[in-house]
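The structures considered in this document are given below.
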Structure I
Amino acid sequence: MTEYAFDVKLWAVARVTAASEKEARKKLHDVVDCIDIGFDADGVKLTEASAEGAFDLVEIDGEAV
């Protein structure tokens, strides 16, 4: 068997509790850059995650922006 590694973009929604949008963005970036996603099923293993570029703000307290 041979292992193949692919760079794959995954989309997710992250809800962050913080005192300000600036703090929320920093907390999110810090967590996403070191998260252990550890998914492994049927010979497919997701091994790392990273943040790239700006995060799009879509809601504040459940209300669309």
Structure II
Amino acid sequence: MDFTISILYIDPDYEVFYWMVGKGRKIISKISLAQALDLLKSTRFDLIVSDPQNMAILNPSTAVG
């Protein structure tokens, strides 16, 4: 089974990173805030972490039970 988990991470300095983690690989891309807003409109993230707000949002359909 090949799957990819997508994560949007906002660090304390409001720098944004788009992580894709999958079977044996991890891709991390630094993106602008404008790009992050576009991605939020078009992409369903498995996890969104925002350090400035001390908040994390987990997509319920990602949970494994």
Working back from -0.54, -0.72, -0.95, -1.07 (log10 I(q)/I(0) by the Debye sum over Cα atoms at q = 0.14, 0.17, 0.21, 0.23 Å⁻¹, computed), options I, II, answer is structure I
Candidates I, II; relative contact order in percent (Cα under 8 Å, 6 or more apart) computed = 32; producing structure is II
One of I, II was used to calculate mean count of other Cβ atoms within 10 Å over residues 14-21, yielding 15.5; that structure is II
The highest value of mean count of other Cβ atoms within 10 Å over residues 6-13 among the shown structures I, II is in II
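Any read-out appearing in this document is the output of simple, stated calculations on the displayed coordinates, not a laboratory observation. Since the structure is predicted, the reported quantities are computational estimates derived from the model, not experimental observations. Cβ atoms are built from the backbone, for glycine too; each structure is taken alone.
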